[in-house]
Every structure is written in structure tokens, then in C-alpha cells.
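*Asks:* Following are the structures in question.
Read the figures in this text as sums done on the coordinates, not as results from a lab. Here the structure is a predicted model, which means the values were calculated and not measured. Cβ atoms are built from the backbone, for glycine too; each structure is taken alone.
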Structure I
Amino acid sequence: MNEFNGRVAIVTGASSGIGRTSALFYARDGAKVVVSDVNKDGGQETVQLIQAAGGDAFFVKTDVSNPSDCEELVKKTVEKYGRLDLACNNAGIGGEQNMTADYSIEGWQKVIGVNLSAVFYCMKYEIAEMLKAGGGAIVNMASILGQVGFAGSPAYVAAKHGVIGLTRDAALEYAAKGIRINAIGPAFISTPLISALESNPEAYNNLVALHPLGRLGKPEEVAELVVWLSSNRASYITGSYYPIDGGYLAR
């Protein structure tokens with residue numbers, strides 16, 4: 001399938017997990033991919049995987065919590081490929097685990113910076129280039145915790161709720177300009193972000209039990225939703241939030 005032939009995609013947080021798989025799937029479907037992450041080694045490995053499969057990609061080291069880094073990411077994309085059509089704003093961190101009254105100011109600022117402010121920074125510069133290209137599609141990575149609470153994660157929950165609101169607002173603003181903007185909400189996915197739990201069978205099994213399908217999700221399952229929402233098959237969808245959660249929110 002080459003539905004993204006001639007199109008250029010940015011994926012943030014693409015050194016591993018959902019971001020890496022989304023970058024691979026964009027390339028699989030014909031897009032030229034800009035791989036972005038703070039992790040240079042992991043990002044370069046993603047590029048190599050894409051190139052080994054016959055795709056076109058390059059890496060830009062980016063701290064998405066820094067607006068000038070986000071601006072530079074988009075600038076380098078256009079310098080390299082001449083345009084920007086697609087973006088998956090995926091970069092995120094779990095952050096500190098603490099009750100609200102005990103949560104550190106530094107921890108709050110870090111999680112909000114990476115998980116929410118960064119989505120605004122990236123979209124600010126991505127949208128400007130997509131307008132020049134005549135349209136585009138953006139998928140923002142929210143979470144099931146953009147819809148419900150999770151005790152001990154006030155910053156993460158607040159950030160992901162914010163991503164959904166920001167997505168809806170931007171979608172309204174740019175729908176008439178041909179830019180579709182959606183958010184997706186994974187439940188707990190088998191990625192490096194939660195790999196530490198695997199050493200604690202009781203905690204891991206308790207986490208799995210929250211999902212009616214009886215397992216954690218796979219990065220590939222999320223990435224398929226990312227590329228579908230980015231494609232013309234989803235041409236009438238904007239401002240929407242799609243959970244991909246094994247039934248978590250249906251409980």
C-alpha cells in the first residue's frame with residue numbers, strides 16, 4: 001500500500017514503542033518520515049529500520065518541551081523534503097507518581113511541558129507548513145487518562161485531558177483549511193514506558209486485569225490507528241478522540 005506516496009510525515013517520540021512503530025508504518029505506506037526524539041541512538045535506529053525496508057527517513061534530535069526545538073524540527077523537515085503533510089505528536093513521559101498535595105512543582109512542570117505544551121508547540125509550527133501545502137493531517141497522542149482519572153498521576157491525567165481539548169479546538173480552527181486534527185487514547189501498551197512493571201508480576205497482572213480483553217495493547221495496534229486517521233480513508237473525521245483500550249473505558 002502506497003497511499004502516502006509524495007507525502008512527508010513527522011513523528012515525535014519515535015525512538016521506540018508507539019512512535020517508532022508509527023514511523024515505520026508511515027514509511028511502509030509510502031511517506032518520507034522525519035524521526036524525532038531526544039534519544040539520538042534510538043532515533044537513528046528507527047531511521048535505519050525504515051531505510052532497511054526501502055523507505056526514506058532522517059533523524060532530528062528534538063526536546064519537544066522546548067518551543068525552539070519544535071520550530072527547528074519543522075524547519076529541517078521542510079529543508080530536507082520541501083513540505084509537511086502528516087504529523088503524529090507522540091512524545092510523552094509518565095513522570096512522577098505522587099498524590100496531588102505531594103506532587104513536586106518540578107515534576108508537574110516537566111510532565112505538562114512534554115505531554116501538553118509540546119503538542120501545542122509542535123502543532124503551532126506544523127500547521128503553518130501544512131497550510132502552505134494545502135492541507136494535512138495531525139494525530140495527537142492522548143491516553144485513556146485523557147478521559148478518566150488515575151490516582152497518583154495528576155500531571156499526566158491533566159496533560160492528556162488537555163491534549164484532547166487542544167486537539168478539538170485546533171480541529172475547529174483549521175477544518176475549512178483542509179487540515180484534519182484528531183487524538184487517540186491508548187490504554188496501557190507494551191512499550192518501554194511500562195516495561196519496568198514486568199519485573200513485578202503482581203503489579204503487572206493487576207494492570208492487565210484493568211483491560212477486559214485480558215492483555216495489554218501492542219504498539220502495532222496503535223500505529224495502525226495513527227496511519228488510518230492520517231489517510232484519506234478518514235477524510236471526514238476531524239476533532240475526534242479515538243480510544244484504543246481493550247475495553248478499559250467501558251468498565
Structure II
Amino acid sequence: MGFNLCIDQGNSRTKIAVFNPEGEIMDCWLYRSQEFRANDIDKFFAAYPQIESSIISSVINIEPAIVNTLNKKSKKFVLFDHNTPVPIEKHYAPTLGQDRLAAAVGASQLYPDSNLLVIDSGTAITYDFVSAEKGFMGGNIAPGLKMRLKALRYFTGKLPKVETTQKQIVPLFADNTKDAMIAGAVNGICFEIEGYIKELSQKVDDLKVIITGGNATTYHHKLNSDTIFQKNLVLLGLNTILNYNKNS
């Protein structure tokens with residue numbers, strides 16, 4: 001069996017990984033989504049001639065040249081959309097984002113037979129529930145950290161533009177305007193996450209909470225609830241979906 005090339009194109013960043021037949025990540029690359037081009041794909045195949053199959057998931061419009069290049073270079077190519085077969089049941093409209101579904105598949109692959117709350121924190125934050133019977137039961141979408149900070153700046157007259165880092169210490173209450181904006185956004189998200197965990201834990205047994213995404217580490221260490229951080233959850237899900245389609 002050859003290697004798999006998996007591409008997760010988000011609103012801000014595009015993540016690429018090469019998986020060996022054992023499901024281990026051999027290499028990763030990270031691009032700004034608006035800067036990812038078809039000629040970048042040649043580099044992956046040059047670095048790993050063992051690549052035989054590929055899959056791409058995107059929440060933005062994919063450049064046709066990217067699809068054509070992947071299709072040309074791969075023995076098996078999957079353009080992941082709502083028609084693509086997946087190894088879990090979907091109880092959701094066809095509008096479900098492919099990144100959310102891939103994360104759910106990845107979590108189900110890691111923790112089979114468990115009820116799962118999958119939290120993906122990127123430009124937006126998604127909360128999705130996967131039942132122990134491997135059914136995608138639905139979820140919610142909320143503004144991410146940068147979106148909340150930009151909204152405070154955009155919709156007010158005097159609040160400043162602020163930036164935050166994942167390692168920044170965030171107090172419960174701040175003593176200046178910039179820190180108050182950051183603390184309000186970060187703590188608000190943490191309380192939001194804790195609320196979902198508490199509510200869902202009262203409804204189902206054996207709940208595991210999986211958190212992923214570019215901003216996940218900002219909140220992970222501040223949460224009181226037990227959560228599992230998985231850096232490459234969407235890519236793992238894409239690899240699982242690719243293998244599922246190859247085998248079927």
C-alpha cells in the first residue's frame with residue numbers, strides 16, 4: 001500500500017499531511033489558504049514518491065488547478081464533499097462543513113464506542129456531537145477568538161485593535177481596556193465550552209471531549225473539565241475517509 005496525501009483547506013490556513021499505510025503522519029506542511037497553489041503539490045509528491053492516493057477538503061472555493069493536479073498525480077483521488085461515503089452516519093443536512101465531518105470521523109476513529117463532543121477552534125468554533133453508535137448528531141457554530149476581538153473593534157467607536165497569543169496569561173478580570181477585551185473573549189469561550197460539556201454530560205454517559213484547531217491550546221489549559229487535545233484531528237479524519245473510499 002502506498003502513502004496518502006491529505007489536505008485540509010480552512011478559512012485562514014491550509015494543513016497538509018502525508019500518512020504511511022500504518023496511519024502515521026510522516027510529514028506536515030502549513031500554508032496560508034490564500035497562498036496555497038497547485039504547484040505546491042508537486043513538492044509533496046517529489047518529497048514522497050510513495051504517495052498513491054490523495055484527498056482534499058475545503059471550506060473555501062478550491063482552485064481548479066489544485067483539483068486537476070491531485071487527480072492527475074494520484075491513483076485514487078477524493079474531492080471530499082457531501083456525497084463522499086464516510087464511516088459514520090450523518091444526521092445532518094448536506095450543508096454540513098467537510099472539516100466538521102472529518103473531525104468527527106477522526107475522533108470516532110480514535111475513540112470508538114464513546115460519546116464524543118468534538119470542538120474545533122479556528123476562525124470559527126464548532127461544537128459537534130458524535131454518538132457512541134458512530135452517528136453525527138449535529139452541532140453548533142460560534143465566532144472564534146479573532147472574530148470576537150475584531151467584532152469588538154468594528155462595532156464600537158473607541159475600542160482598540162488587539163492581538164493575543166496562545167501563551168498569553170489571561171486573568172479573570174483585567175485592569176486595562178486591551179486586556180479586558182482579550183480576557184472577555186478568551187474567558188467567554190472557556191465558559192462557553194464548559195457549558196456545552198456540562199449540559200451534554202448530563203444527557204449521555206461516557207462523554208469524551210476532543211478539542212482541536214489553531215486556537216485550541218489557548219483554551220485547553222484553562223478548562224476545568226477533562227479534555228483531550230488532538231492537533232491533527234481533521235487530517236486524521238481525512239486519512240480515515242480516504243482509506244474507507246479506497247477499500248470500498
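*Asks:* So distance in nm of label points 7 Å out along Cα→Cβ at positions 133 and 173, computed for just one structure, reads 4.8; which one of I, II is that?
*Replies:* II
*Asks:* Thinking only about FRET efficiency 1/(1 + (r/R0)^6) of positions 101 and 157 (r between Cβ atoms, R0 = 25 Å, to 0.05), which of I, II has the largest value?
*Replies:* Between I, II, the highest calculated value is found for I.
*Asks:* Tell me which structure, out of I, II, gives 0.90 once FRET efficiency 1/(1 + (r/R0)^6) of positions 53 and 181 (r between Cβ atoms, R0 = 41 Å, to 0.05) is calculated.
*Replies:* I
*Asks:* Looking just at mean count of other Cβ atoms within 10 Å over residues 61-68, which of the labels I, II belongs to the structure with the highest value?
*Replies:* I
*Asks:* Which structure, out of I, II, was distance in nm of label points 7 Å out along Cα→Cβ at positions 93 and 229 calculated from, if the result is 2.3?
*Replies:* I
*Asks:* For helix-only ellipticity at 222 nm (-39500 (n - 2.57) for each DSSP H run of 4 or more, over all residues; to 500), the calculated result is -11000, so let me know which of I, II that is.
*Replies:* Computing helix-only ellipticity at 222 nm (-39500 (n - 2.57) for each DSSP H run of 4 or more, over all residues; to 500) on every structure in I, II gives -11000 only for II.
*Asks:* Right, here's the next one. With mean count of other Cβ atoms within 10 Å over residues 29-36 derived from the coordinates and found to be 26.6, which of I, II does the value describe?
*Replies:* Matching structure: I.
*Asks:* Out of I, II, which one gives 1, 7, 14, 19, 21, 17, 11, 6, 3, 1, 0 for P(r) over Cα pairs in 5 Å bins from 0, in percent as computed from the coordinates?
*Replies:* Going through each structure in turn, the value belongs to I.
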